[in-house]
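Asker: In the part that follows, the structures are each spelled out as structure tokens.
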Structure P
Amino acid sequence: MRTDSRLATAAGYVAGFALLFLIWHLAATVLVKSILFPPPWPVFERAVVLIEDNILQEQIVASMRRILQGFLLGSAIGIPVGLAIGSFRPVRWLLEPWTEFFRFIPAVAMITVAVIWFGIGEESKVFLIAYTTVFVVIISTAAGVGAVGRDKIRAARCLGATRLQVFGLVALPATVPYILTGMRLAMSNAFVTIVAAELVASNDGLGKLLWDARLFMQIEDIFVALVALGLLGFMTDRAFRFLIRTFAGRFNATV
């Protein structure tokens, strides 16, 4: 039964992408008819050339490395801070204003600051990804702690659980779905941020590929980079959905 469901899901994804590329083809060949909007096939041919020259793989690896480094750093900071904000009222009073203040300053606006502080090297891009990740994770984690059922906490205390045991065995497992959901949202922000950061200052990456393609009017390269970003984002999001369904379900089952 589960295998049939997975096959149906995969078939639905394939059909969805096929429809997307069909609409793209019709729009490029029937509606627009411009060299500035190429149909899918020339873009695919250009992608093959970039792959054979090992250019596309290098740009993908560079961007994904920065995304993962900044994302893991931001999550490592955001999860414990979010747990503290959600668990302790004094901490919430102290840190919640900071979180709300910086959350509304977009990472794109921090690019200049990052370049001034860290230069145009890897550190500035990792900082920007961590910046755009940390506040989303903090808010979702704190919301998860606040959503823990009070009846579960009371039941654990009636059974003699200490405060630390209540946190580790009840509150934390119940918060896992919120943490993973926040990380999923933060990852989408990370993709937006890395492109902006690499457009401004970078020697490689998909953002750099976009920038160079714009300078030299290599339209197919622009669309190759856009399709690569979309596919990478789609696969990453599916991975997070799998984690949310798998691990969140197991944690909740133990509560």
Structure Q
Amino acid sequence: MECEKIVNRIVEWLDNYAGNCGAKGFVVGISGGIDSALCSTLAAMTGRKVLCVSLPIHQAAAQVSRGDEHIAWLQRGFDNVESAAADLTEPYEALLKVLPTTDNIAQQQLTEANTRSRMRMSVLYYYAGLSGLLVVGTGNKIEDFGVGFYTKYGDGGVDISPIADLTKSEVFALSAHLGVCSSILQAKPTDGLFGDDRSDEDQIGASYPELERAMAAWEQGATAEQFEGREREVFEIFLHRNRANRHKMEPIPICSIPSEWK
């Protein structure tokens, strides 16, 4: 993997995009995870203003601590990096008090998790609007185009996606190359939306390396019948999530009306 070439390409791409649309820089939501750590580092390397924002909602202390550690590391290396924090726990709880609930516990938890993500998206755009910044997406290829592991109009609501053509393994490789904090490199990937320590693998049922192999096979036209055992199980997990989350990955459908009817 040619890390330096990839880094330079993304940094140049970010810089050119911001310049072409007249943006002053970027805002990145910092979660304490590998994806936001890499994206904020790449954004900082453009030399443009980068605002790193921490938006905890009942967040695990370790996640907040890793995020703070990363921001401090960035600010030591880049004088164009600023930070902000807004604890959204209280407004989130206030919102839930005026909304209905369901007896389906799993559905209730998922809905609340997605609501957290959408609240954060709104706040990131608030910060972006104040300073003329672009909201940077932190989704990788597996999440964005493989299993759709993100919230529609939540962490999927962004202006620009610098790492969406990189697998999770490639994200880790680039992050290590750039010297991202070891605490983040060693942490289990998690979306941090449920207020507990469940990992992405716990939720999806497969690890990112497994999903990467399944996605590569799917892109080559493979079918479930070609696999057996754990490989088949993972491939079917990938297929199920890919189909179920297609609505996130494709443009919003528009009902076209024949011109002669208008």
Structure R
Amino acid sequence: MAVADSTSIEWTDATWNPVTGCTKISAGCDHCYAERFSERFRDTPGHPFETGFDLTLRPERLEQPLHWRRPRMIFVNSMSDLFHKEIPTQFIDRVFDTMENARWHTFQILTKRSSLMRNYLRRRYGEASGPVHMWFGVSVEDGSKKSRIKHLHDAPAGVRFLSIEPLIGPMGRVELAGIDWVIVGGESGPGARSMNAEWVREVRDQCLAAGVAFFFKQWGGLRPKSGGRKLDDVEWSQFPEVRPIYVAAAE
């Protein structure tokens, strides 16, 4: 889980975790897969997750993507949240330094701490948009958390996306202006909450009407693949048309 050159997450190529561990802030966190995985190894001597899901900075991983020569789509902090309030700003700066320098990759940064991300991006980029090889997204689980989307709209991101996963309630109208990509998925694992097909269709139809790329990840269930990933007999695997121009890494 440090840097994984392959991943079961359908919408990315690899993961990079310069931070691991987190704390819960809303209902979407209730059955967190990262917590469940990490806590299995708590108190296992020498294991990367010996401290379970406690927030842990891992400075030795900060420059790992710079050593990956082949361009990848990299999900940043799949096992944490880069904008957790206990992560020092100086550490976030170093994560951003790596992402900005490794411009042959595409980085996907996802948070529930949307106001903190907005504020950080404003400080770093001012009135300019962030680099287009860095995609910034917010995780939203139902219509009660749409303030996170507003924060994303107000952030100077070059590419913006929504991860509506796990979708545990209807979203209602979603403001998609300025949004490049929407991912929807059901919850998986023990105690997984069911997802109503009409909730998914409502989001999909809004994406189609707005011309926003739509990716349906899974129905969920006890296992991620339990219900497959077809919606109305179609696999929705769209990605944003906005793609960076890859710059070859020096050998």
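What follows is calculated from the coordinates using simple rules that are stated; it is not laboratory data. In this text the structure is predicted, and so the values were computed from the model without any measurement.
Asker: For relative contact order in percent (Cα under 8 Å, 6 or more apart), which of the structures P, Q, R scores highest?
Answerer: Numbers: P: 23; Q: 20; R: 15.
Of structures P, Q, R, the maximum of relative contact order in percent (Cα under 8 Å, 6 or more apart) occurs in P.
Asker: Which of P, Q, R yields -6500 for helix-only ellipticity at 222 nm (-39500 (n - 2.57) for each DSSP H run of 4 or more, over all residues; to 500), as computed? Don't skip to the answer; put the middle values down first.
Answerer: Working: P: -26500; Q: -16000; R: -6500.
Value -6500 for helix-only ellipticity at 222 nm (-39500 (n - 2.57) for each DSSP H run of 4 or more, over all residues; to 500) corresponds to R out of P, Q, R.
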